[in-house]
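Each structure below appears as structure tokens.
What follows draws every value from the coordinates through simple rules; no lab data is involved. The structure presented is a predicted model; accordingly, all values stated were derived computationally and were not measured. Cβ atoms are built from the backbone, for glycine too; each structure is taken alone.
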Structure 1
Amino acid sequence: VPGDIVEQVERLAMNYFLCASAPAQHAALAAFEPSSLAECERRSAELRARRKIVLEALNAIGLSVPVIPDGAFYVYFDVSGTGLDAWEFCERALSEVHVSLTPGRDFGVVTANTHVRLSYAAAREDVHEGMTRLGEFVTSLG
């Protein structure tokens, strides 16, 4: 910053960064209204129900989940018992039963070839349908 405007830039920066903007403060207040908290709890309960569908289905088809998700709407599961690596598992699930998954290599190297990530952010009916299709796919692998 040129020396002759440092003082003006400091005042401007102080007003930008000293505290949250008025709209952000109003939004924060609204987030703690009883109706907002109730909506948050309703959505959390819905995500827990979807997670239960996914975990039960994966367990039923023999795909293990090393860590139960508790903060996002994704499940990371092990496909090594299927005879396919994660990439091939995802490609074939998409082409054969139209279920979209993400191979582990997008999330690190430790379990990149053996694990897959699944999102349960869709409607409960769609999650159930996807898990049914995934079960059919795994069964078809023998």
Structure 2
Amino acid sequence: MPKAVHDEPTCSIERSLQVLGERWTLLIIREIYTGKHRFAEIQSSLGIASNLLSTRLKTLVEAGVLRKRTYQAPGSRHRDSYHMTPAGQDLQVILAALQQWGDCYCPRPSGPSALRRQRSTGQPVHVGFIADDDTHEIAASDVSLL
């Protein structure tokens, strides 16, 4: 039986995918993380159609992942730039996990396109499970979803 339009999904993964699940969404977020905040910069970097980019940015702003800031280049009209909210910043770990997975299971012959390092030490970092009451990493095979 199809779900009624007004039914709220009980699964947080499903609710998250309602915001993040479109093909371009995480790529747009990646571009903003790398310092591209203006519509034209994001569009040029990704090669995405302007109507799709507009729709995705609107969804991300409405979901509280991005916020708009108005700017005006000399001699031009006002435009919006897009910046991460705290909710958007928290997506960095998701992008890192996707990158880590892709580097392992879909590697480029020339190696990873980017590396993640701790700012203060320069040491490489990776995404993993850490116990709430400890600092040791737990193997994914030892984590259950309840």
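Output the label of whichever structure in 1, 2 has the greatest value of distance in nm of label points 7 Å out along Cα→Cβ at positions 45 and 133.
Comparing 1, 2, the top value of distance in nm of label points 7 Å out along Cα→Cβ at positions 45 and 133 belongs to 2.
Computing helix-only ellipticity at 222 nm (-39500 (n - 2.57) for each DSSP H run of 4 or more, over all residues; to 500) gives -11000 for which of 1, 2? It would help to have the intermediate numbers written out before the result.
Working: 1: -18000; 2: -11000.
Label of the originating structure: 2.
To which of 1, 2 does the computed value 0.05 (FRET efficiency 1/(1 + (r/R0)^6) of positions 13 and 69 (r between Cβ atoms, R0 = 25 Å, to 0.05)) belong? Mind showing how you got there, number by number?
Values: 1: 0.05; 2: 0.25.
Of the structures listed, the value fits 1.
If FRET efficiency 1/(1 + (r/R0)^6) of positions 29 and 93 (r between Cβ atoms, R0 = 30 Å, to 0.05) is calculated from each of 1, 2, which structure is the one that comes out at 0.10? Let's see the in-between values first.
Working: 1: 0.10; 2: 1.00.
The value was obtained from structure 1.
Where does the value 10.0 come from, among 1, 2, when mean count of other Cβ atoms within 10 Å over residues 21-28 is the thing being computed? Before the final figure, lay out each step's value.
Working: 1: 10.0; 2: 16.0.
Structure of origin is 1.
To test your reading of the models, identify which of 1, 2 gives 14 for relative contact order in percent (Cα under 8 Å, 6 or more apart) when calculated. Write down the numbers at each step before the final one.
Numbers: 1: 22; 2: 14.
Answer by label: 2.
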